[in-house]
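Structures incoming, each one as structure tokens.
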Structure 1
Amino acid sequence: MRIPPRSDREPQRLEALREHGILDTDPERSYDDLVEIASYVAETPAALITLVDEDRQWVKAADGVPRSELPREISFCAHQISDPDEMLIVEDAREDPRFENNPLVEDEPHIRFYAGQPLRTEEGHVLGSLCVIDYEPRDLGEDQRTALEALGRQASINLDQRRERQRLEERIETLEDQLEDSGLGRV
């Protein structure tokens, strides 16, 4: 098993992840829908939206597997962070030196196939991935790849819109506090 290297931009990527305020949040229907569709399109038993933090991979949404977290060093999605330019496809993890000794491959759940589309912010930081997994070796057809890329873009847009909503809510609260402090009262 190879642990993916961390890029020189890792501090900025982690800062962007924290700015999105999404880690350790409750499930949200928009993300749950995307993984359900991804699993259907890819014809896989599981799909996830994961975010790669400093020492862990945290699951925002999952279909076919529990929503949880795991150490970054065994995360498939952490490899997506280190090579973020395109979809990462692992047809048979037992034959890939990055994963052949990974406990997720050797033990339960016995992952064989993985495809992950990077979740990229407007500023270009990759926060995690929309991924599908299977317990049998396989590949994706061109239409499936295209659909997963589109779903990954939608997940990225959702992340950025969520961040902007939070910023607006914070700004409104600040303005309301300023109005109250000025004696004009709250809106």
Structure 2
Amino acid sequence: MTTKIKNIAVFCGSNFGVRPIYKEAAIELGQVLADQGMALIYGGTDTGLMGVVADAVLDSGGRVVGITYQRLHDRGQSHSKLSELEITKDRRQRRARMIELADAFIALPGGLGTLEELFEVATLTQIGEHLKPCGVLNIDSFYSPLQEQLNRAVSEEFMKPQHRDMILIQSTPESLLDGLLKWEPPAVTKWINQPKA
């Protein structure tokens, strides 16, 4: 099965991180998205890795749709050169709109907001509210501890292996996008050893 992906949401840090490798990987991802004709859906600002990946898509001739919210826009943090910019009331509406527009999701390194967004879209797939693939770009093993935590959740029977495996973890943009395109949704419920579930 091949998943059709026209619009891909990227969640990532509004900071740069301490090492240049994060910025380099964000640029590479943006270039690959543009080369494959996929529009970038992202948080709409020009800060940190968010601005880097948007600039990389734009510089490569791609389309970028920014979704920001009013408070950030009022602080002057909206990217001024996007293909399209939407301004929502608040952060929750911003995230909901990004999820609505995207066919798939990628997380680059980031902090609490990035992790929150990643786990929300994965949870929506787990409970069947949408059937959209998600994955992380594991730059220099940034997400390896997350992989270990997911394995622990499986071994302790808080999660099924199928739901661990639906979050793709790859170290290059090409391999991650290839996995997202070949992704198939899990065909199991979330509950373990619960006859009434």
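Every number here is computed from the coordinates shown, using simple stated rules; none is lab data. Not measured: the values here are computed from a predicted model. Cβ atoms are built from the backbone, for glycine too; each structure is taken alone.
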State the single structure among 1, 2 that was used to calculate Rg and Dmax of the Cα atoms in Å, for residues 15-86 alone, giving 12.3, 35. 1
Output the label of whichever structure in 1, 2 has the greatest value of mean count of other Cβ atoms within 10 Å over residues 71-78. 1
Computing Cα extents along the principal axes in Å, for residues 79-118 alone gives 29, 14, 14 for which of 1, 2? 1
For mean count of other Cβ atoms within 10 Å over residues 39-46, which of the structures 1, 2 scores highest? 2
If distance in nm of label points 7 Å out along Cα→Cβ at positions 127 and 143 is computed to be 3.1, which of 1, 2 is the source? 1
